[in-house]
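Values quoted throughout were computed directly from the atomic coordinates according to the rules given, and no laboratory measurement underlies them. Please read all numbers here as calculations on a predicted model, not as lab measurements. Cβ atoms are built from the backbone, for glycine too; each structure is taken alone.
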Structure P
């Protein structure tokens, strides 16, 4: 009995520290969560760097800052330093070779501007932008989640977002963190029906990574839904639940209010702007090279064949599961994702976020060549982190999720980020 009583004061002090931390401003809490997550990822990077052998970029066992600049980071630095080619380079077979048109310009040009202002070299400038953008993205994600959940649940959603197995990409010179910042900001403005304010953010997002097309599809479907609300059957009115009164799997979303004519017109304009933004980068590549398919030809270089919608999923399915099960695998995947979208925790996200997740996954199914980079491309599905936080309020459950995410970060970094030559040459990209 004496030992158990003596063991209680430290636990009590921890509880008081936790209670005190809970009273801190939300942005302090989000900042600490995000920085802690990135420090954990940095430790994994450093441990993996010690084991890095011969590679195409630098001597074995590089330091942390060199190790995180490999893969696409070098392509973004190439775009920042030398711009984009006016003539598409060709390989020995006469086909388009790998070149920087596959990498959207906003991120590298911001790196160039920061380098010119501060004197930083390109890769450190890009790394700094990625780190700051990732932190601000976590704050915007929190504000977005707070429109649907209480403070604690929203913060846990940010914890899941910050520790996701591929979240280490948010601290390397890749455009993901900048794109997620702009995407989260666009979604927050759309959720709050500030469609005109969303337009410049969406246009910048469309110049950071290829997320403009699914966003335009989401905005278009949302417009149709709003038109039905306005001119079809009026929606039922429902009380907005509080977090204390809702079940563990998330609140039932309130019935949406009928959009005004001004909101409908603003949303229609956002659809047009989003569609134009989605086509902007391919159009810029066309104007600069004179080839209307310059972007598509460049993008498909890495997959090794022409762009045929849906086909790569069946090819990959057959490669992994055989000729029969491989044909069925994409259908099973679609059915599983549909069941996820219809689950109660995801339905609680509301129309806008569910439409985004559905349209983005549809975009991946149509255009993506599934490979090891696919894991990284799942980050824009970040609203599902809030659904995961809703699944249970148990600290054991939430802590286990974070632990599993960190363990999977180790797998992702050691398996995909660290370079090891395959028997046929090259390596799987992260």
Structure Q
């Protein structure tokens, strides 16, 4: 179709689609906040590489099981076949995620969950930068929206400085705290850059469920390589120690929880863009703080000044993220996004109408809804892995408040049920 006719098409991102993205971002925050809690097992003596590899193995299991459950492998593979040029990009994104996740384990070990979360959530700044430079986000935006994004971003930076300062001066080994802060910042850089492949995939019309299926190949391959290179090679304890078996269930569970949150985050990134989707999902720092403080008692021995600094920094970061996420795109900015879609379609010889249809939450690929027999095999294998690990599991020897575990777990279920139902009703997970 001609460029002239393209400009007459409806807006790519409508208010209703924006609302779906906001809800997905909030649900992502709840689940991503809970996903790192099992990495507290690093205090049980496991290396960060072993923790990350086990979590990624759980992620791999879940990222093949969940898309199969929601869409079926026929639809996933049809989407991948149509977007073959994006498969290497998805693998690269998975590699970045694996390295970033390993850095977060070091950060949690050295400075604690309640402190590490806000620091690596500065990835929103990196994402905003890449979104503007590569995808034209905020191009043509109103002054109010630009002010929200800029001021919100500055608030996030200020909060990260406050939280980092509170950690360094809160006692304990200075060098270890500094190492944890550097690890969290490194994770922020990796995760902020990881959203480039996300955005590129979705403006080309790829379904998030298809993207994550390939994404996980890069994750698992990278983590195996890191363990072999840096954690003892084939003699690494993760491959041989019988003491690890009873911990695997919790680490796989952490990976599964992360997948649910990441799927919501993927849809938020698709419908809101990098600059808005990441800050909204970064409300996970609130939930990470809740798990760290309420369940694991990380702030139990902090004095009033340090608690105030942590709370103030967290509140400032939340306000900054909300300011960025409430910057609803104007018509001029939506026009800039249409230009990006035209560019991607021309570069990869894609059908513009189909890409716009997919980008707006409609599935242009007509594939039979009937499940293949192997779909049931994949689902059974995924469930079977968790059952087998659960039978061999035991509760870690960590001090936990199980009352708060129950409350926070209930919030997880409610957010997933509500967000998932709305996403299915509006887009059929497209």
Structure R
């Protein structure tokens, strides 16, 4: 297949959705559209507004086709989400993973789910284990589930709507779902015990082309009839794609967005702790990748509602006056899932710069705690919004003692998804090593933060 010169990437995050057009030759972003990814509260439970997303996707593709031309379409989405299909339509709405409905069958699910040793997937609250979602939907909506003909993980749902081809894919199956055994590279025992295996379509590589776009969509959007659509990939794993093939393993990628996710490629899984939200993801080649995470984007927005670039005086005061943020502000997840978030001083009395400084240091300390679970590579590359937070990067370099690079790639997961079209081999890292934070007192500040979490 001739590789497309321009690639439209559908990138659906938990908070925001975007469609980005990337030039394959030099990986430039040519155009971008975005929208808030809201949750609908009507129907049987909170769910994704798939029709609003679909209309947005089609509008963006049509605009890009007119303005630049679209040679291919790739897809990346957040995890812990599946579409239960009845033929070409949804049997049930796409469940929002933050809904607590699955807690109604939590005791039965605990008895049914596989051991951590099999899945490297920890028990998580609400619907963050995809297996728990399906387990609940089977029992809460038996008539609707009886109509289910296929279970599609979220990137593959959008790939189906675009191409008409059903597929499964391991990066979405292997992200804390309880559905996948990453070492065996096979569906977990839960899938067979519950009789779900027949509902999962054949597994295809993330980088495979499922087929051309549906003919009616090609005509509607002004695309060539043979415009290829990839199978698609889980968003955290999309961040890994540009780095797969690097020789200097282990290395760590910190992917940021609603979640802050530390993944150490080439690392060991022996320090993973299922009680502390650490797990193994599955990369695009099917290999387990030790991972630890917290809901960093969500927490940062709560801690610093008015983001203001801190100056040296802000940073010095926060450290000297021991203005600390202790975890955590999203319960049930992260390396301290049972902790209740607190400030050592009332945040209302702080300037926006001081609050931003304290929140940034908190993010660095939480990331360091995650690295204690998934391992610290020889270098750390920060992807996504946190790459623009200079204090966070500098503090992380000081705390870990290894090289930290803040990626200059603004497209984050979108670039990785675009590389599913012929982007074999490691890509050059855009960005330079950051200078470690030299502020006196940081080491003692960090020690107090760690001690308060014991």
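Quick notes on this one:
- Comparing Kirkwood radius over Cα pairs in Å, for residues 22-109 alone across structures P, Q, R, the highest figure comes from P.
- Entry that produces -25000 once helix-only ellipticity at 222 nm (-39500 (n - 2.57) for each DSSP H run of 4 or more, over all residues; to 500) is calculated, selected from P, Q, R: Q
- Identity of the structure behind 132 (criterion: volume of the Cα convex hull per residue in Å³, for residues 46-205 alone, calculated), options P, Q, R: Q
- Looking at distance in nm of label points 7 Å out along Cα→Cβ at positions 374 and 406 over structures P, Q, R, structure Q comes out largest.
- Per relative contact order in percent (Cα under 8 Å, 6 or more apart), the highest-valued of structures P, Q, R: Q
- Among P, Q, R, which structure scores highest (criterion: distance in nm of label points 7 Å out along Cα→Cβ at positions 190 and 350): R
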